[in-house]
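Novice: Each in structure tokens, the structures are laid out below.
Since every read-out is calculated from the coordinates, none of them should be taken as a lab result. This is a predicted model, so every value here is computed, not measured.
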Structure 1
Amino acid sequence: MHPFLQGTMQRLRLKFNTGLAPVGFSACLALAASVSVGMQPAAAQSANPHEAIFMNKSADREAWLLERAKKEGGLTLYTSLAPTESGPLVAEFEKKYGIKVTVWRGLSDGVVQRVVNEARAKRHVVDVIETNGPEMEMLAREKVLSEFHSPHIADLPQGMIPKHRLWMPDRVNFFVVAFNTQKLKREDLPKHYEGFTEPKWKGRIAIESTDAEWMGGLVNALGEQRGMTFFRKLSEQKPDVRKGHILLAQMVAAGETDVGLTIYNANAQSLKQRGAPIDWVPIEPTLARPQGVGVARLAAHPHAAALFADFILSPDAQALLNSMGRPPANQKVKSNLNNFNYVLTEPGIVVDEAEKWNQHWNRLFLSK
């Protein structure tokens, strides 16, 4: 196991042992039992038994997958998407194809833990995983994902596709600045993050407690000396530190803080579309992190898994994501949610450098 993932898993195991029972666990066990009955002998299984299914590039791929997916009877999705977003996506898929989707939803670290623990226990329950790019990268390194073909891959930003191609970007998280529109106007904000180190912003800004990734991305974009100087000055501003990106966005909307510096634009946009007094601005340098979708290498329902992965990357599903305030990855879907300059973070580097930036982040923002 990758060292960073091992440490993460140890921390997550402590969380789950404190009584946070996973939703839908009995249903997942039932699926696992039904799959195990029909499994082939170990000698007949290849390292990637579903490769021919996942990599099918025939012109009739959709019809071929659908015919066999109906015989499989359904699929299981693990995701960190909120139910308000995963629900409409799943409903649209079920309406289009008549294939039932069982959904387990958790935070991204919970998704990683569940997938890895089940794989080690040889409970092949999950078919499709959809969560943050760095967590998808962890799962790729744990060898629980499979490369898959999709006719929509050509429409994705090629720079966001990992070289191993074990998962594909399906949406994008942008770290933006959100502000309460009853307290500030857009033109009141600085053009660059460094502007928030001016004295007038002291006591008016907030950050999310786990955003060491944002720190690492900004330092890499600005250069070590300039970047670390900015974060030392930002620390001196004593920003309000809260856990949870949704909570931080809600704080801004409620006027509990004037500005959130590490807001996911999807969270701010969702509140804005519901009439909350919040808006957001992509302040330079704006970091973008791809979120991903992947198919389980030993999926219980491989045809249905491939069909769902194709669907989530399709223009129809991507347009639905966009309508809910989630920046789409498919470039055929034009969106104001991603129509600006940004710096792309590499999920593999995020994983590799996590401990380094966690130490800096904790020292500057969490130890006081």
Structure 2
Amino acid sequence: MSSPGERRSIADWDGQLIPLGESRDLRLAVSESYSGMTLGIPLHVRRGAAEGPVVFVSAALHGNEINGTGAIRQLIQDSELKLLRGAVIFAPVLNILGFDRHSRYLPDRRDLNRSFPGSKTGSLASRMARTLFDEIVARSDFGIDLHTAAVRRTNYPNVRGDFTNTKVREIADAFGCEILINGLGPRGSLRREGTKSGCPIILMEGGEVSKVEPGIVESTVRGVRNVLIHLGMVEGVESSPDYQIEVDESKWIRAERGGFLQFHVAPGDIVEKDQPVSTNATLLGHERSVLTSPFDGIVIGMTTLPAVSPGEPICHLGKLPNTVKPSDLRRLRLEEHGLEERMVEALASNVMVTEPSEDALAVEDSSPNESEELNVDT
């Protein structure tokens, strides 16, 4: 095996050659079963008529996060996606062992996305990570890794990356999501370690586990196409909102008491400081507490489970830059009548959103003064 970060050829896959202008379906061996059978992940490699950048697009690194799988399948099946130059490696499922079990994790409960760049003599997760790093990352100039929220949560589409890296920022901007979240990512994650090795990688988050949601797929397909257009790999015009928001600070708002929630916001909603986020009530509907936003922000993600106990995360808010007013952002979104507005409506169908009561509107901010910041990268 090559050392992590060592460049490998896109044309030669263990002796199986892919000439310019051609495509191949491949199977990359990543492990073995208990019975000794080879376990492989499916890949589709597509080369343009001329040399150029190599981009990998991957999904299901957490085995139950399959919105990206649906998007990649759509891209592969698109007969109009013709590369002028360069190559794309499509990997619809990286964690095949988790995928087969409808699980985020590997059978040994390790997180594959905390195991990069991996080791050929380490644990199951470490060995798989090393193979993926050597065979996919080491052949690529850029990477797009597709994720969803964790179980019983949903995320409004957003792109994450280390924006101190100019190439990461370049493809993050090109992807065309409304929300950009700046950060290195957790240690051992594919995007952090891949970027460190010289392959700039962005992570796209959207939707829920165990689902292929049409709006998320549309947003993802649009974003991948935008990146390929930006890199001069396919023809077309980039399509994205006229505005993008960089989030450098985010907070999880947590339940103060146990009970049943009435949500007052949906994923993607733009909120103002002290605006009610949710009302906690008894099973008979008697109000117990009201949580409010600690700042002007945008709802990045939230729980889809209304029953909570004290301390459980309810709503993940991204703080708006001081130069952005909530009213201006709402106006821009409405004026566009685009995917972003439709996405809020679609994701809101997964939670029941109601108007706050007069008592809730009158209550002072009851959210924690020091809301715990949580590492939410997946």
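Novice: Taking Kirkwood radius over Cα pairs in Å, for residues 73-176 alone as the quantity of interest, name the structure among 1, 2 where it is greatest.
Specialist: Values: 1: 14.7; 2: 16.0.
Checked 1, 2; max of Kirkwood radius over Cα pairs in Å, for residues 73-176 alone sits with 2.
Novice: Name the one structure among 1, 2 that helix-only ellipticity at 222 nm (-39500 (n - 2.57) for each DSSP H run of 4 or more, over all residues; to 500) of -7000 was derived from. Kindly include the intermediate steps, with their values, before the conclusion.
Specialist: On the way: 1: -13000; 2: -7000.
That value comes from structure 2.
Novice: Here relative contact order in percent (Cα under 8 Å, 6 or more apart) has been calculated and equals 26, so which of 1, 2 was it run on? Let's see the in-between values first.
Specialist: Values: 1: 26; 2: 15.
The read-out was computed on structure 1.
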